[in-house]
Structure 1
Amino acid sequence: MTKKHFHGIQTVMTIEQLTVEFERARPHLKSYILRITASIEDTEDIVQDTFIRASTKLDTFRAESSVKTWLFAIASNIAKDNRRARKRWPETVTDICRERALSNPEYFQEITSLMQTSTQAVFEVKEHISFCLTCISKSLPLEQQICLLLKEVYDFKVSEIVQILQTSEAMVKYYLHTGRSKMVNIYEGRCALINKEGTCHQCSELNGIFNPKQDFEVEKNKIEFAKKANDPDRENLLSIRFKIMREIDPFNSSGSDLQLHHIQYNSGVMEKYSEKNQK
């Protein structure tokens with residue numbers, strides 16, 4: 001057991017209190033780890049390992065941060081160990097996976113079956129935007145990806161990210177600035193929602209495949225950053241993308257089963273792609 005401050009009173013945190021805090025944080029921990037690993041199996045393992053490590057290290061908690069921050073620090077360390085040996089995804093990840101999917105009839109059979117049997121397999125443009133952001137962010141160096149997720153999606157302050165990553169404030173700010181700049185540049189060159197010359201049209205393509213009765217132009221105009229495509233402040237457009245991601249739980253939404261299938265598929269394609277390019 002460890003000493004913890006509740007409203008300024010020094011008490012002892014029991015395993016029961018840790019369990020309550022962990023269950024409160026679990027949904028965010030799961031979505032956070034999924035967005036880092038792009039693996040449902042790894043996510044489940046890391047979240048479980050986070051609780052086990054926390055329960056065996058109660059005496060290391062100093063109440064200098066919230067329990068949630070402490071849990072995210074443990075989960076981040078495990079996730080970093082999990083991803084260190086694996087290559088970053090290329091910026092063209094969506095193009096590569098699209099080509100593989102189009103040449104794989106089984107992929108569309110699986111999707112069709114899923115959409116017919118699941119109540120959480122509805123294609124929505126905003127969910128695909130969140131999914132796309134997950135994929136593109138995996139092209140960043142790991143620390144940049146993690147910092148952006150913690151700050152932009154999970155609302156941690158810079159001072160809290162310093163504690164989570166055990167690094168300096170200057171490094172966190174560097175990771176955030178550099179990561180955002182890279183993401184802005186990637187989307188500026190690729191996303192047809194904000195740039196008519198953009199090379200990626202997957203939002204409209206997938207809408208036509210999975211939801212042909214839905215007018216894509218109508219749906220697009222519901223998306224804030226698409227309506228502001230001419231806004232010269234491209235950083236603001238990226239912030240709106242992160243806001244969309246923040247509002248979606250990839251494990252519990254109208255399209256979660258569909259998007260989880262996409263993530264697993266892309267992850268498998270990227271593993272084979274990395275193996276091929278290592279030879």
Structure 2
Amino acid sequence: MFDSQLLKGKTIIVTGGGTGLGKSMATRFAELGANLVITSRRQNVIDETAKILREHGVKVLAISCDVREADQVESMVEKTVEEFGGIDILLNNAAGNFISPTENLSSNAFKTIVDIVLNGTFHCTQAVGKVMRENKSGVILNIVTTYAWTGSGYVVPSACAKAGVLALTRSLAVEWAKYGIRTVAIAPGPFPTKGAWSRLAPPGLGIQKKMTNRIPLKRVGEHIELANLATYLISDQAAYINGEVVTIDGGEWLKGAGEMNELEKIPKAAWKLLEMKRKKKK
């Protein structure tokens with residue numbers, strides 16, 4: 001699909017790059033020649049992923065970083081510039097989410113998600129943006145959701161935070177274009193991952209089947225499909241795309257707004273059980 005050297009010489013930061021969709025996108029970038037910086041709060045996880053990525057013959061830095069902490073983000077960016085001399089692309093992928101009736105949310109639960117998704121994206125964008133402005137070029141790719149513009153029940157913290165990220169994407173597309181920086185976003189539908197899928201569609205409740213049935217294509221996404229879209233958007237082939245959010249969800253949001261609204265059918269007893277399980281994992 002792409003020239004094997006499409007991203008050769010590019011330096012890409014992928015937040016949340018140790019697992020799930022972040023890992024899949026980072027792997028695709030490595031296959032196409034990019035040097036990578038992957039971040040996560042868990043050093044052991046990104047160390048293992050870095051080993052896999054290096055098998056493609058590219059340089060990889062694995063830096064432990066909590067995107068909620070601006071000083072940690074700035075340190076990560078400094079280490080990246082020290083190693084590679086600059087930053088070509090930032091992929092803001094780090095996120096947090098769980099399902100819950102909004103009336104059951106604590107202020108801390110709301111703040112935790114917003115801190116990771118919205119504040120974390122801003123911290124990374126601000127720190128990397130300084131480097132990109134100095135170099136007069138760069139691409140920032142943000143991962144949002146379709147409910148960033150439709151809203152959705154049962155994931156209110158994430159919906160609010162992702163809406164903010166979408167607004168940031170479109171705002172900076174205008175403001176920072178004069179520095180040679182493109183800002184774009186992807187809104188994925190259901191792409192199963194071990195961690196997020198278990199939190200958003202717990203087994204035994206029939207949620208996964210219902211989510212799939214509401215998708216016009218009657219299937220969930222494959223990681224390579226998202227990775228290829230991300231590759232195109234960050235590449236020079238997409239040099240005239242700026243401020244756009246590309247949806248990749250099999251037509252799901254067109255069929256019915258609010259990706260998680262189907263959770264209305266979950267009984268109260270099941271919600272209590274899910275909340276107990278979530279608190280045990282903390």
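Nothing in this text is a laboratory measurement; each read-out follows from the coordinates by a stated rule. Computed from a prediction, not measured in an experiment: that's the story for all the values here. Cβ atoms are built from the backbone, for glycine too; each structure is taken alone.
What to note about this one:
- Source structure (of 1, 2) for Cα extents along the principal axes in Å, computed value 59, 43, 43: 1
- With distance in nm of label points 7 Å out along Cα→Cβ at positions 53 and 141 derived as 1.3, matching label from 1, 2: 2
- If helix-only ellipticity at 222 nm (-39500 (n - 2.57) for each DSSP H run of 4 or more, over all residues; to 500) is computed and equals -14000, the structure in 1, 2: 2
- If mean count of other Cβ atoms within 10 Å over residues 21-28 is computed and equals 24.4, the structure in 1, 2: 2
- With distance in nm of label points 7 Å out along Cα→Cβ at positions 13 and 85 derived as 3.1, matching label from 1, 2: 1
- Entry that produces 47, 24, 13 once Cα extents along the principal axes in Å, for residues 93-156 alone is calculated, selected from 1, 2: 2
- Which of 1, 2 yields 1.43 [Cα Rg over 2.2 N^0.38 Å, for residues 149-220 alone, calculated]: 2
- Which entry (1, 2) yields the derived value 0.25 for FRET efficiency 1/(1 + (r/R0)^6) of positions 61 and 125 (r between Cβ atoms, R0 = 35 Å, to 0.05): 1
- Relative contact order in percent (Cα under 8 Å, 6 or more apart) derived as 18 - corresponding label from 1, 2: 2
- Structure from which 3.0 was derived, distance in nm of label points 7 Å out along Cα→Cβ at positions 45 and 173, options 1, 2: 2
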